[in-house]
Structures are given as C-alpha cells and as structure tokens.
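K.L.:
In the part that follows, the structures are each spelled out as structure tokens.
Just so it is clear, none of the values below were taken in a lab; they were calculated from the coordinates. As the structure is a computational prediction, the values presented were derived from the model and not from experiment. Cβ atoms are built from the backbone, for glycine too; each structure is taken alone.
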Structure P
C-alpha cells in the first residue's frame with residue numbers, strides 16, 4: 001500500500017488513507033479542520049518507535065519529521081526550544097556544541113521532541129531528580145482537535161501542563177517544545193554482578209538509596225547493578241568506550257540473538273548457543289566490574305538507531321513496580337520465564353532490564369506518581385513476532401497480578417484493566433479530559449478508544 005507505515009521492530013503496521021508531512025503550523029491546522037479530506041482519527045507520529053499502536057491510524061497520520069528545526073538555546077536560563085519533529089539525538093548534538101546537554105539522555109535518540117513531551121519515557125541513570133523527559137518540559141504549543149492554536153507553560157498553566165505531559169497526542173498535535181537543559185556532565189558507570197537468589201531487600205534498598213542513578217541488567221539468575229557516579233573529566237578512552245557501547249546496543253547484541261534464532265533450527269543446538277551468548281554477556285559484565293567500569297560523557301548514552309538493519313533490531317516491554325515489591329517481582333519473573341521456556345520453548349535472547357525511576361507528579365499519568373519504582377523490562381531480538389507476542393501477553397498477565405504499572409507506548413498488548421489497575425482514579429480523570437477536549441473523537445484511534453474508561457454517569 002502506498003501509505004503503509006511500519007514501526008521500528010516491524011511488529012506494527014498502519015495503512016492510513018492520508019499520510020501528511022506538514023512543514024508549517026498552518027498545514028497542521030488545515031488537516032484538523034478538514035475531516036472530509038483528512039479522515040479521522042488523526043494521529044501525530046514521531047519516529048514510530050513505539051511498541052504499541054498508540055500513534056497508528058487508518059484515517060490520517062501526521063509525520064512530524066519535516067518540522068525539526070532548533071528554535072533557540074538560552075544558556076542563561078538553561079532552556080532549549082525546538083520544533084516537535086526534532087529528534088532527541090539532534091537536540092543533543094546541538095546542545096553538545098555549546099557544552100550543554102538534556103536533563104535526561106534517554107537511550108532511544110530517535111524519539112522526537114513532540115513524543116517525548118507528551119508520552120511515557122524512562123531513564124534510570126540521569127534521573128537524579130526525575131526519570132521522565134516530559135517532567136523537564138516547561139512549555140509547549142499545539143493545534144487542538146478543532147484546529148485552533150493553544151499553548152501552555154509551567155509558570156502560566158501548571159494544571160494544563162500536568163495534563164499535557166501525558167496526553168499522547170489525544171488533546172492535539174504538539175508542534176513546539178521548550179525544556180530545561182544543563183551543563184554537560186561526565187559519568188562513571190560501575191557494574192556489580194550479584195546472584196539473584198542471594199539478594200536481600202536490604203541490599204536492594206542500599207543500592208537504591210546510595211545511587212545517583214541505577215539500572216539493573218539480569219542475565220540468567222545473575223543481576224548486574226549499573227550505578228552512575230558524576231566525575232569531573234572524561235578519560236582518554238571515553239570516546240572509544242562510548243562507541244563500543246553504542247555498537248553493542250544498536251547492532252551486535254540483537255544481531256547475535258536474531259542470528260541464533262534464524263539459523264539454529266535444532267532446539268538443543270539453539271538452546272546451547274543462546275546459553276553461550278548469555279555466558280558471554282555475564283563475562284562482559286564481570287570484566288567491566290573487574291576493571292572498575294567505564295567513563296563517558298552523559299550525552300553518549302543516547303543511541304541513534306536510524307541505520308540499524310532489520311536483522312539487528314530488538315523490542316522490549318516495560319512494567320513498573322514499587323521499589324518495596326521489585327525484588328519479589330524479579331524472582332517471581334525469573335521463575336515465570338523459566339516455566340514459560342520449559343512449556344513453550346521461548347525465552348528472551350537479551351538481558352532483562354530494570355530502571356529505577358524516582359517519584360514524580362509532573363504528569364497526570366506519571367508511573368511514579370505515588371512512589372518510586374524499579375521496572376522489569378524483558379528485551380528480545382525477535383524473528384518470530386507471534387511467539388514474542390504470546391510471551392508478551394503472558395508477561396502482561398504476570399505483571400497485572402503482581403500490581404505492575406504499564407506504559408502506553410512501551411507495554412505491548414496493554415488492556416483497559418491494566419491501565420485502570422495501574423493508574424486508578426487518574427485514568428478516569430484522563431479519560432474524562434480526553435472526551436471533554438475532543439468530543440467528536442477527531443484524534444481518538446481504536447487503541448485508545450479501547451483503553452479509555454467509559455464516561456461516568
């Protein structure tokens with residue numbers, strides 16, 4: 001089909017009747033004001049990296065990639081303003097030229113600012129204050145579902161900003177974003193492997209309480225706690241180490257996982273090769289621990305996936321758990337995954353991620369609104385989307401039963417019961433706000449129509 005659009009990992013395809021590439025705000029207004037030419041639902045898309053069909057439409061999709069200009073960098077007030085179609089990686093490059101950086105240097109650099117301003121994100125290493133990009137957005141401008149211009153700022157409209165920061169494009173098409181920035185930082189990352197079965201809650205609490213930033217990578221039943229420490233200067237190998245890290249994430253890890261699954265058809269051989277790959281990952285983490293970790297500039301955490309070939313791409317899911325419940329959830333998940341592998345022959349071929357994100361009420365649908373969280377993020381380089389999808393649905397059931405909170409763009413196959421359970425009354429507030437702002441459903445696609453709670457009588 002001429003307008004077929006496929007997401008990054010190939011798991012979602014949309015065929016909109018109209019696929020529009022606006023270059024001006026007036027063109028966005030024209031789309032929203034003309035439902036005969038541009039049928040509903042109208043959904044704005046960034047890089048289409050989402051793992052759910054949150055940006056999909058069979059009506060009209062607005063690709064924001066041609067509105068990707070930097071507007072200003074205010075070094076005195078430490079703010080940056082750009083068009084919503086600008087990618088995080090490009091914002092980072094522009095800031096770096098002035099010895100500045102984003103507050104959060106999220107891994108997926110191809111996310112566009114409009115998406116980052118109103119959708120869920122996560123970062124466990126830079127999140128000293130907050131771990132969600134939208135929490136640092138202090139102003140935005142958008143076109144409403146009726147085609148009118150609107151704007152809000154942290155100082156002038158805090159309640160509206162609270163809603164817009166997790167609005168997922170349901171309240172309008174964001175075209176300009178202003179966010180906080182800061183001077184560039186150098187990070188030293190350390191790695192501590194620990195047997196999961198020996199971990200205690202007191203030990204996990206100590207990691208959480210003493211870390212500026214924390215991510216945990218689990219391979220088999222070995223958890224590797226990656227901690228961040230600010231240092232004054234990068235070492236002479238920092239650029240090389242950053243390049244190696246980027247290559248591992250943007251190519252090598254997923255490529256090997258897919259390669260084994262594609263060509264090792266014999267189950268015993270495939271299982272043995274996968275185990276060898278897991279052992280190599282554990283050896284790498286042990287080596288990093290032995291040598292004291294690596295030092296890189298914070299913006300080097302961000303990765304450009306634009307040139308990653310299809311046979312080196314991976315997908316993931318994300319559910320958040322209260323910190324007090326994470327260790328029990330982790331151990332239960334590993335048992336669940338082992339049991340699932342024994343029954344079905346499927347297991348994820350990349351490390352399990354876990355992000356520590358601090359409490360944050362900046363957005364209505366903040367997944368750390370009530371308390372800090374530690375997540376469970378299965379990662380997989382898929383060659384069989386049916387098998388991966390079946391696992392994700394079983395994982396969703398596991399997380400829901402264990403009181404997890406899903407993300408609307410990073411938790412595939414999420415259901416209404418999941419979001420109502422995870423967000424509680426705030427999901428009812430969000431559902432009502434969407435209906436009030438877009439009573440004709442101009443921007444409401446089937447994905448969100450199924451998720452929104454029924455109108456309250």
Structure Q
C-alpha cells in the first residue's frame with residue numbers, strides 16, 4: 001500500500017530510496033566496476049598479455065582514450081575484473097600518462113582518471129582508492145601526481161606529463177607502465193619508451209594517425225616485432241553512435257581527412273593501394289543462389305595471422321562477393337580446420353603451401369590441411385595462364401572494386417577491412433606486411449574457376465548407388 005500524501009514514508013520506501021542513492025553513488029564513484037569494453041577495446045586490453053608495446057589506432061571520439069584510462073585504473077588499483085585477460089600487476093606501480101600539452105592533458109587524461117576539477121573521485125579511478133592529488137605549477141587545476149591505494153596495501157603513483165615540456169622532461173626515471181595519448185614526436189616517444197626498459201613494463205599508445213605514415217606509425221605497421229601489437233578501431237566499432245550519428249559525423253569532415261578521423265587510417269597520399277571508399281564495397285549479407293560459384297582461399301600463418309576467406313562468384317555479372325573472413329594466430333592446422341570445415345569449400349592455397357613446417361614433421365602444409373579434412377585444390381593458386389603475380393592479383397581486385405564488381409558482406413569481414421585500410425606501397429612497391437586476409441582473398445579470386453556451386457558440390461558428393469545386375 002502506498003503512503004498518504006502527508007504521511008511518513010514507509011520503511012520499504014526508505015530502503016528503496018537508500019538503495020537507489022547507493023546505486024547512483026557507485027555509478028559515479030566506482031565507474032571501474034561498470035566498465036564494459038567494446039569488442040575492439042577488449043581486443044586491445046587482451047593483447048597486453050602477449051605484447052609489451054601496444055597501439056590503439058582509431059578514429060576520433062571512438063573510445064580509445066577512455067579504454068586506456070580504464071586500463072590504467074585497473075593497474076594502479078589492482079582491482080581487475082574477473083574476466084580480465086590482459087596484463088596484470090600484482091603490486092603497486094609507477095606510471096606515466098602523457099599528452100600533447102598541459103591543457104590537453106587536463107581536458108582528457110586527467111578528466112577521465114579523476115573527474116571534473118573539484119569532483120575528484122568521479123573518474124575511472126574509484127574515489128575510495130584516491131589518496132592524494134598533487135597540483136602542478138603553472139596551469140590552473142592541472143594535476144602533477146596522483147597517488148592511489150593498491151589492493152596489496154601499497155601505493156601506486158601516476159605522473160601526468162605533456163609532450164610540450166620537451167624531451168628533457170621524459171629523461172632519467174624508471175617506470176613500470178607508460179601511456180602516451182595522441183602521437184608524440186619520435187624523440188619523445190623513444191625517450192619515454194626507454195623509461196620502461198628496466199622493469200620491462202607495458203607501454204600503450206592511443207591516437208588518431210593525423211601525421212600520416214610518421215616514424216612512430218611505421219614502427220608499428222612496418223617494423224615487425226613479437227613485442228608489438230596494433231588494434232584498429234573505427235566509428236563503426238563505437239556502439240555509442242547510431243547509424244545516423246556515424247553518417248552525420250563522417251559528413252562533417254573534409255574528404256581528405258575522412259578516413260583518418262573516422263577509421264583511424266594514416267594519411268598515405270599516393271602510397272595507399274586501395275582507393276575506393278569501403279562504404280561503396282559493403283552490402284548486407286544474403287543467401288547464396290545455388291548457381292553461384294563458392295570458393296575458399298587460405299593463407300597459412302603462425303606468428304602472423306592464418307587467414308581464411310570465402311568468396312562467391314556471380315558468373316552472370318562477373319561480380320565477386322567476399323562473404324566471410326577468419327583470422328587465427330598461433331593455432332595449429334587441426335585447430336584451423338575445426339574452425340572452417342563447416343564452410344564446405346574447395347580451398348585455394350599459395351605457392352609456399354608445399355613447404356614443410358616443424359609442426360608437420362616434414363609434411364607440406366597443403367597436405368596437412370588435406371589430411372585434416374579440407375578439400376584442397378590440387379595445384380597452388382595461379383591465374384589461367386599460369387602466372388602468380390601479386391601485382392596482377394591486386395590490380396584485378398582494385399579494378400573490380402572501382403567497377404562495382406567486388407562486394408564485401410557487412411559485419412563478417414572486419415579482419416579483411418582492417419588490412420584493406422592499411423595496405424600501401426613504399427617507393428612504388430607493395431609492402432607485404434599485415435596482408436594475410438587480403439592474400440587469402442586474392443588466392444580465391446585467382447582460382448575461382450575451380451570453385452563449386454552448391455548444386456555441383458551436392459552432385460559430386462552424392463552417395464553412389466550401384467545397380468543390382470543379378471550377380472549377387
């Protein structure tokens with residue numbers, strides 16, 4: 001029964017009000033407990049378990065800085081969620097968080113970690129763990145040092161820094177963790193990274209690559225290292241935007257900046273290989289007509305991705321559809337086959353598929369896949385004339401894209417699209433890095449003549465019934 005207008009609230013109403021107040025307080029002062037990362041943010045966090053240097057290269061306002069602030073809050077407090085798969089510290093840490101200028105640091109990193117000035121404890125770092133905020137000199141309401149209670153009983157320390165202070169301010173110290181928000185000059189990046197060498201601690205970068213193929217970007221995209229990982233994040237990966245919001249945001253940027261600001265693609269000038277707006281490639285998924293040819297392409301890998309692509313070929317219009325892409329890292333042939341056997345495709349493979357691997361004990365890779373149950377083509381991927389030119393394959397892909405004869409299923413080819421955005425040339429030559437899915441789709445394109453229709457495959461694999469000739 002509800003209380004009368006002038007009566008005292010009931011005990012149940014008081015309890016409900018108390019619970020609502022507490023819930024609201026926790027939402028404000030304990031944001032760390034309620035963090036639910038998007039898929040790309042989670043990928044970035046999880047990579048910390050295997051890679052010392054990580055880059056989250058993303059479009060503007062996609063949540064890259066927020067993800068980094070949350071990760072730093074996990075590390076300095078030790079309050080990791082139960083499903084955390086990334087790097088873990090079991091002790092208090094010494095960390096740097098740096099941005100372009102003091103004013104920018106105050107408006108981004110500090111705001112996310114602490115909350116608004118005068119409301120410290122309403123950011124990513126829980127209020128109950130915030131021990132001390134030491135103000136900086138020279139810039140109003142800017143913090144210099146943040147001290148945080150760690151679950152072990154010790155105290156973690158964060159120093160806020162600005163690139164505008166110069167390289168000298170990044171010298172001398174030894175730290176456990178480094179976060180650089182927005183891209184620094186190469187000299188500052190090198191100096192800051194050096195501070196983590198003794199502790200062998202993680203370093204993360206979060207930025208939109210507005211400087212193009214700079215020294216820092218090249219380090220992550222071109223200089224291969226088992227210590228580095230790149231996560232790319234686009235406006236489409238940010239679930240807080242509706243489709244209408246994304247279209248409106250993209251339209252507000254000049255065309256030459258649009259891919260960089262919405263998809264995190266470095267401005268490459270004439271070096272970028274594929275110049276067709278990816279939105280013109282995307283189509284909604286649909287069922288495959290039974291007379292269309294289906295074919296698979298695979299590019300084996302261990303430290304780099306093993307990639308698998310399914311293509312459909314509409315022979316009437318000579319149009320290719322990239323249906324789905326799967327990329328797997330550090331998994332065996334049997335694990336690969338378990339993931340793609342259900343696709344029921346005939347697979348094209350590269351010229352090095354006859355090479356042996358340690359895991360295969362001298363057995364060629366293509367035979368390992370065949371023995372594990374995949375329907376592998378008898379010969380390596382070639383054009384009808386026997387050629388294998390990468391340039392010719394890429395040129396055909398690009399011509400089809402420009403002519404509307406290469407389409408990509410929306411939502412099923414994120415790995416391929418990541419590579420599409422970053423595929424480029426240097427000194428006129430294709431850079432054969434981070435192109436695993438592109439290569440797999442190219443092999444399938446080259447060998448589409450050996451694909452099968454669903455009707456043809458069903459006929460080929462039907463049970464053979466022998467007539468009774470009266471002998472038995």
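K.L.:
Given a value of 5.9 for distance in nm of label points 7 Å out along Cα→Cβ at positions 215 and 287, calculated from one of P, Q, which structure does it belong to?
P.N.:
On the way: P: 1.9; Q: 5.9.
The read-out was computed on structure Q.
K.L.:
For Cα Rg over 2.2 N^0.38 Å, which structure out of P, Q has the highest calculated value?
P.N.:
Numbers: P: 0.95; Q: 1.19.
Evaluating Cα Rg over 2.2 N^0.38 Å on every structure, the highest lands on Q.
K.L.:
Assign the value 18, calculated as relative contact order in percent (Cα under 8 Å, 6 or more apart), to the correct structure from P, Q. Walk me through the numbers on the way to the answer.
P.N.:
Numbers: P: 18; Q: 15.
Corresponding structure: P.
K.L.:
Sticking with this structure for a sec: Comparing structures P, Q by distance in nm of label points 7 Å out along Cα→Cβ at positions 311 and 335, which one has the largest value?
P.N.:
Values: P: 4.0; Q: 2.8.
Comparing P, Q by distance in nm of label points 7 Å out along Cα→Cβ at positions 311 and 335, the maximum is at P.
K.L.:
Hey, another quick one. Of the structures labelled P, Q, which one yields 3.1 when distance in nm of label points 7 Å out along Cα→Cβ at positions 15 and 111 is computed from its coordinates?
P.N.:
Details: P: 3.1; Q: 4.1.
The read-out was computed on structure P.
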